[in-house]
Each structure stands twice: as structure tokens, then as C-alpha cells.
Structure 1
Amino acid sequence: MPTSDPPSPLNRARRKAFLRLLPVLFVSYMIAYVDRVNVAIAKLTMKVDMPDFTEQVFGFGTTVFFIGYFLLEVPGSLMVERWSARKWICRIMVSWGLMAALTAFVTTPTQFYTVRFLLGLAEAGFFPGVIVYLTHWFTSQDRAKALSYFLVATPFAQMLSPISNWFLKFGTTEVMKSGETIVHPKLLGLLGWQWVYIIWALPAIILGVGVLWLLTDRPKQAKWLTQEEAEALESELEAERQHKSKGKRMTLMEAFSHPKVLLLCAAYFCITTCSHSMELFMPSVIKDWYHLDRSDFSLLIVLPPLLALCGQLFGGWSSDRFQERRLHACVPLFIGAVAMLCAPMTQGNLTLTMVCLMVAFAGFKTYMPAFWSLPSLFLVQSAAAGSIGLINSVGNLGGATGPWIMSKIKDATGSFSNGFYFLAGSMFVASCIVFFLGLGIRKKEVDSTTT
């Protein structure tokens, strides 16, 4: 009876890297994302307890978060490349956990802005640092798939919102559909929105310390790989680096001024303008349009990230399967833009509204594995690390701009509809930039299109 050949040392190392590293990175990013966006849930009752906290205050709070985030993104990426990923990620997670917990005790808009700014500083460098870290372990053959396993943490984080919503009830009065009024007492003297911040801060601090033992910086340092496996993986990664760095190697400043890096910054700015706005305002939009009670509301806001999760996994698998990045990035963005454009027209029909929101979420999540594989197609080492940090930091200023514009539109018009049209246009521009960039068309064409 014929038997299959045993897997090569390289393939064994690749499999072990997926199983050992991706679960830790996934959980870390999931917690980070909850700590960043749980304000979207908490603000539903913060506004009741503190009337000074208007939509504009929350929009500006998001803006100052990304200003802090912007300042340390590039240095954080370089720390991962030149120092240690596990030590840097540990520092980030512990500090952001502390800042997230402090949000529970703000009483004025100024205090809220200060803590959000510090949270941005604390979290800066985590996302691009992990993108860089994955290049230390996964070749282009596996990179989009590895990215998709990491990036699906964001829709998973959004699907955990019912947990936050359960804590939100403490210290509130709820009127049920039957007309019955239920008074929920405080828990240990704290209101529900305070517990939303505290309960998610603790895992960040605990896991942050654990990262020191759970992650390994480079294959050659991994005790869970045999010497043969580590050498095979290191050789494969080094061969890829040498292939990409043929000719003159870019300095960090040359990479920062490279037209393709600048266009990727612009594209990501447009994307985050839309994605962060929707993540922050989607609960408010559904509540504003349909006046649902808390139980129905909690179930509905899980649906868009659920479809986004499926799209992200499929996008990463398909992008690696066909070794194609461009269409895998720009087509989901275009489809998401169409869904955003249609969403205001569905107001009054909850089913159609949810379909549009689900497709929009899938659009601005599915593109990510292919998109974040683009910089490493033409950059290596410090130039790649710094550029990934630059793209993420400049791009994430869209996460500051979009919510601020959405809040201004809502306060000025009393409606979210015009904000949707603005966000749809932003996603369409991003799709066009990626399409005409000339990167990631097919693997066999990469060399000719990225020189």
C-alpha cells in the first residue's frame, strides 16, 4: 500500500509557525480592537449619564486617539525590525490595558480626550509591528493567509459586543417591549459603561505579560523548531529577501518618498475614513433609524462582522492561492462602496439596511490580507518596516477624520444619510488607487511591475 512522503523540514516549520504564533497574535489583536472600539457601545449610556458627551465629543475623542497613534507608529515598526517583537508587543499591551481602564473614570470631555490620546500612544506600533513580525516568519507564499488569520480578530472583536452590552445594563433603567420598567443596580458601585472599559482592559494586561513567553522573535530562536526546521525556514526567508533586494537597496527616507508608498498611504487613509466611522457609528445608526430595544440591537450588530470574518478568511486564502493581490484588494472595496451608497435608501426596511451594512463591512475587511501584502512586494527590512508603519499611521488619520466628519454631519443635519454618501466616495477612491497602482497583479509579473 503506497505511503505519502513525510513533510519536508520547511513545511513542518511553516505548519508549526501557523499553529504556534497566529493564535497568540489573533487573541492579542482581538483584545486591542475591543479596547479601541468599545466606546461605540459604552457611549450609548455615557451620553445619558453625562449630557456633555455629545456625538461631536465622541467623534473628536476618536480623532485625538489617532493623533496619538500617528506619533509612534513608525518608531514602533522599526523597534520590531531592529529590536524585539515580543518585548515591544508586551510593552504595548500592558500600557494600552492601563489606559483603557482609565477611561472608565472620566467625567469631563477634556479627561476623555486626554485618555483617548494616551490610549493612541500606548497602542501605536502594534498593528504595523505585527505585519512586520509576520515577514520574519512567513514567505510571500503564506503571507496573505497568515495575515487573514490575524486580521479576522477585528470582526471577532465586533462580534463580542453582546458581552459589552450585557455589562452596559448596570446602573440603567430599561423599558421592555411589554411596557415593564426594569431598574438595574450598579455593580460594585460602578455603572455599566465603566465596566465595559474595565472588563476588557484586564485581558490586555495579562496577555501582554504572557507574550514574552508565547512569542519568538525569529525562527533561529525557536526552541519549538528542530535545528533542521529552523534552518530551512530561515534559508527560505533569506532567499526571498535577497531576491527582492537585487540592485540598490532603499534607505528609509527613500522608501518614505517612494510614489507607491505615498499612494498606499492615500488609499489606506480613504479606507480607514470609512471603516472606523462605520465601526464607531453603526450602533448609533441602527438605534437612530429603528429604535430597537437592547436585546434585538445586540444581535443585529453581530451580523456585519460575521460576514466580514468569512470574507477575510476567503480573501486571504484566495489571494495566496492565485498569488494575486490587486483585485483581491480593490474589488471588495468597490463592492463595499456600492453597499454604503445604497444604505441610506433602505431606511425604513431593517432587512435591507442590515444587508447593506453586512456587505459594506465585508468590503472593508476582505481587502486587508491582500492590501497588507503589497508593501513587501517591493520593500525589504527597515525600508519595509518603516513604510508599513508610515502607511498605517498616515492612513489611520482617516480614522480620525471620518468619525469627526460623520459627527459634524449628524449634528448639522440630524441624519446619518449624507455621511454614508461621503464614506462611499472615500471607499471608491481607495479602490481606484489600488487598481491603478500596478502592484500585485500576478506573482510571475511582480518583478516587472515593481521595479
Structure 2
Amino acid sequence: MEAATYKGTNKMITGIVFGVLTFWLFAQAMVNIVPAVQNDLGVELGVLNIAISLTSLFSGLFIVVAGGLADRMGRKKITYIGLVLSVIGSLLLVLAQGAPLLIIGRILQGLSAACIMPATIALMKAYFEGAERQRALSFWSIGSWGGSGVTSFAGGAIATYMGWKWIFIFSIVFALLAMWLIRDVPESRVESKEKFKFDFGGLGIFIVTMLAINVLITQGAQLGWTSPAALALAAAAIIGIAVFVRYEGKKRNALIDFKLFKNKPYTGATVSNFLLNAVAGTLIVANTYVQVGRGYTAFQSGMLSIGYLVAVLAMIRVGEKILQRVGPKKPMVWGTITTLVGVALMGLTFLPDALYTVVVFVGFILFGLGLGMYATPSTDTAVTSAPDDKVGEASGIYKMASSLGNAFGIAISATVYGTVAAVASVHLAATVGIITNVLFAAISLISILALVPGETKEQAQEMEVRRAG
């Protein structure tokens, strides 16, 4: 069904944005409320860090599966399943009195995000074309990148004045509103005569490999980096990656179709997306450091990032307009450089309190400006480059990069910060943790320069039409 035959497009966009917020705003608020959750539930910091990263990890593990299922079962149906899982996961966090419900709830939130993200992007492509699709994806990006900007401020404010569990009560409300707003959206799926065979073998190898990597990153310092357990995890990760690539290359219905990566723009958008999402580790380092090392409350640390919120929300639509005028590469490059500079400023922990506060505030603004400029051009490049019959799967891989990048970025940054803090000052630990994120941004920039063209074929045609008109 074409967009023109469906009149509820604005309501659909609003509902989709609300659904996306259940992950990027509410679920991700956990990175800013670590001390509050730890004090309330009495769980160890290591266990809490694992619980925080589990949502992004499980989202990354299952998002390609959910994207492929959305293409075949229906994109609206998979979105609804995701919203139901979000409600259940958030409810478990509200009821949590210790680690068990906390961990289960975070896992369900991850599965929820795995369903919602690729299915909603596929719905956007199904009902919008050209500039209208770019506009719709801008609002989707406001929900994801913008939501991640709001999360630090909103999470800190809610935790400080209402209690951290209220974050997930609001998440339930937004999920229910999303279900109501998209109730009239027509179903969208790929009609195929070929019988679908799920790649359980590929999924199993992928899960074992990703879990080995995640446990190694989060527990390596505690286990000892050269201990037999850590070395076994590293071996499992390396062997798992090699086996997975070889196994998937022989499968007709592979979990991940590596042929998609023959498209350089898609590869550039996906790789840079993974790395810029890894920069989210800056949030846990900066927020933890200003609370532990500078004595800020959760609300005060959230206020430091208010500029990030304003900047990312303002720049997402600007990034859309720049994309339409000059293609995707320039705004992606400019955005990544701006993000890199903003994050680097937060590593100047040798500065006195007043000056450091100003520098971090400016750093968050630049962080938001960069991500906002990058968001829509990157997402549109990935979606435009994907075949129509695999847009759900391709979107799943693209958003898997977001989730796994976020999970590994947070896990790596928290591990680096914790490891250095155990043997040196929290000030040095924060600096080293921030430098780690600067490296992520630098490698992201290299991937864009190497792989993303000035404009895709479709974008070139659209811009030529505008110039002619």
C-alpha cells in the first residue's frame, strides 16, 4: 500500500517515535542512575553494569532475526510484539527488589528494542518515498538519537525527584500510547512463495560469540586478563567469529546476508553507526565521574547534558536538509568530527570544578550537534541502499550495529574506567575512559571517508529534479 492511500501518517510517525523512545529514552536511562539503583537494590556494581549492558546486547543479538521476521510476518505485528515486551520488561523493573527481576526486565527490554527498531524503519520505507521518507526518518532519529540525548537529563530528574522506578512507569505509558496510535496502520510484509526457513544454527553461533565477547569485556578485569577463563573467552570469541562468517556464507537463508555489505554506502553507514553508538560510553563515564569525582547529584549531572538534548534535537532536521542539498557524506563527516571534538573536551579532568563544568557543558553541546547532523543522512543511506524485499533485515543489521555498538561502548568504557579507578584516581580513570570514546569516533570518521560516496544514485536523481525545478 502506498503512503498516499494511508491518511494517518502523522499519527503513525508519532506512535513509532513513542515506541522508539521506550528503548532510547527510558531503557537507556539506566546509564545515568547507577548510584541510585545500586543503593536501592543493593546489587554489586559489576552485576549492575552487566544488567545495564544486557538490554543493548540482547537487542543486538536478536534485531536481525526480528527484522527478517518483520519482512515475512508483518512489520506492524512485530512492532506490537516489541511494545508488549517493553511493557512487561518495564513492569519487572518497577517490581524489582534485587538482581533477578532487574536482569530479566533488562533482557526483555532488549528483545523489545530488537522488534521495534527494524520493524518501524521498514514501515517508514513502506509508506514514504524520497523527501517524505527522509522527513519521516528524521522524526525516527529524533526518537532514537534525540531520545538518547533526553535520557541523561530526564533519567536524572525523574530519579532525583520521583525515584528511579518511575522512569519505567513512564516507559509503560509511552508503549501503550504507541500501540494506540499505530492501531490503524495497514500491515506491511513481503509476499514470497519461497518457504521461510529460520537459521537457528547461525543464531546459536552468533549468541555464543557475542556473549563471550560481552563477558570478556565486562568481567575481564575481575577474572584477570591473562587468566584461563579470560583466555578461554577470548578464544571462544575469535573462533566464534570465524565459524559464524564461514557458516553464514554457505546458508541460503542466512541470519545475516553478507551480500548486503557489498554495497559500500550501506557498509559505511552501518560501520560508522556501530562506532558512533559506541561513543555512548561517554555518558556512563562522564555521568559517573561527575557524581563520584565531583560530588554532583544525578539531577545535576543530567543538567550538564541538557545542551546535548537541545543540540541533537535541533540538528536532526538540519542534517536532513543538508542531506537533501549535498548528499550524505558531508553531513556524516562534519557530524562525526564535531562529536569527536565534543567528547574530547570531557576528558580534560585536570581542570578545576567551575571551568570543567563549563567545558563538559560545551562538550555535550558539540556531542549533540555532531550526532544530530549525522543521524538522518546515515539512516537514509542504509535504508536507500537496501533491497525492498530485505529492508527489514537490512534495517535490523543497521540497528544491530547501534545496539551492539551501544552495549560494547558502555561495557568497554565502564571496564576501562573501573580498571583504572582501581589503581589510580577517578580523574585519570575518567580521562582514559573518554580517550577510549575519542578513538571510537576517529575510526568511525575513517570508515565514512573510505566507504560513503558523496551521494547515492537515488539522492542524486532527487537533487537533480530539485535543481531542474
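Every read-out reported here was derived from the displayed coordinates using simple, explicitly stated rules and does not represent laboratory data. Please read all numbers here as calculations on a predicted model, not as lab measurements. Cβ atoms are built from the backbone, for glycine too; each structure is taken alone.
Ranked by volume of the Cα convex hull per residue in Å³, for residues 120-255 alone, which of 1, 2 sits at the highest value?
On the way: 1: 183; 2: 198.
For this comparison of volume of the Cα convex hull per residue in Å³, for residues 120-255 alone, the top structure is 2.
If helix-only ellipticity at 222 nm (-39500 (n - 2.57) for each DSSP H run of 4 or more, over all residues; to 500) is computed to be -24500, which of 1, 2 is the source?
On the way: 1: -24500; 2: -26500.
The structure behind it is 1.
Can you rank 1, 2 by percent of Cα pairs over 21 Å apart, for residues 200-351 alone and just name the one with the largest value?
Values: 1: 71; 2: 65.
That would be structure 1.
Work out which structure the value 3.3 belongs to, where distance in nm of label points 7 Å out along Cα→Cβ at positions 32 and 216 was derived from one of 1, 2. It would help to have the intermediate numbers written out before the result.
On the way: 1: 2.2; 2: 3.3.
Attributed to the structure labelled 2.
As an exercise: semi-axes √(5λ) of the Cα gyration tensor in Å, calculated from one structure in 1, 2, equals 38, 24, 21. Which structure is it?
Computing semi-axes √(5λ) of the Cα gyration tensor in Å on every structure in 1, 2 gives 38, 24, 21 only for 1.
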